[in-house]
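There are structures below to look over.
Bear in mind these aren't lab numbers, they're just calculated from the coordinates by the rules spelled out. Just so you know, these numbers come straight off a predicted model, no measurement behind them. Cβ atoms are built from the backbone, for glycine too; each structure is taken alone.
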Structure I
């Protein structure tokens, strides 16, 4: 446990996520607003928590990208580089490693930086790959350590949020395996796994 004084508090926060997963698994509920994941922000108190979480999600995303039928080599190469950059920041959060991650973050962001203005005033960013957006958000955890809790929430949101015409966008039954990945990470990180 990273902070023994807060073990019960951390367990309660993770249990809130587990309650959502249990309700989805039992079909007791079919939709939860995505803001249920904001509890993750408070789990990022230890300095290495955000980068550890980002690294886990980035690795899982790369694995999903490799198995995807619509493999895009450029996106996969960027994602693999991102995993290396996040890993470097996690191992040694130096200015050099953070700077290298930031350069890569801008490169990943540029790949989906098409802006349209459907209502003249309000620009809209067109996202073509949610997985690449997840990589971008995971990189944000390592790139912007002062804002890491917010980037951690964004990374978790991009990883778990799904759409279904019956339920809309949020935490829905299709989100369950991804939400369980998030829960397993935090239980393992805080040594709360049950045997």
Structure II
């Protein structure tokens, strides 16, 4: 019908939110994954809050998501409980235990699943490298992002991010097995000086 998968998903979510009552059972899987990360997270968060509100909806709901930020809702809203799939890690490998356990997780295993599915090793190895790079970039820019002017040219670095990148590079080179407590303290002092 010429509609994107995300539009179809949003139409289904709209119907659910309009029709569900506190007598309904709602099952939602990965709401918001068809758009940008922040858009998707915002939509998923707002949908979860709406459904959890007893006056607006209050439906019994299973809400599967990879947005780790949503685990915060358990502390903020009554009736929300986090569960995750138990996983056992053995070095580089993981084993899905096919068991649901209480609590959230901050781990995603997409690249591991790609390996299990037979995606070529050179592709999953490259995906691991890209993931580490993106996570490092997110750590470096995350705190500053909210304060940045929206009109700032994409890719332009300010001095604060440059200093953080330099410190992150230094941290990457540290061998924790050989670091003494005094060395750790001196390293922290050096890093703090670089932030000035």
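Observations
- Source structure (of I, II) for distance in nm of label points 7 Å out along Cα→Cβ at positions 16 and 96, computed value 1.9: II
- Each of structures I, II was scored by distance in nm of label points 7 Å out along Cα→Cβ at positions 56 and 176; the highest score is held by II.
- Structure (I, II) behind the derived value 11 of relative contact order in percent (Cα under 8 Å, 6 or more apart): II
- Computing helix-only ellipticity at 222 nm (-39500 (n - 2.57) for each DSSP H run of 4 or more, over all residues; to 500) across structures I, II gives -20000 for structure I.
- For 4.2 (distance in nm of label points 7 Å out along Cα→Cβ at positions 80 and 120, calculated) the corresponding structure among I, II: II
- Structures I, II were shown, and distance in nm of label points 7 Å out along Cα→Cβ at positions 88 and 128 at 2.1 was computed from II.
- Ranking I, II by Kirkwood radius over Cα pairs in Å, the structure that comes out highest: II
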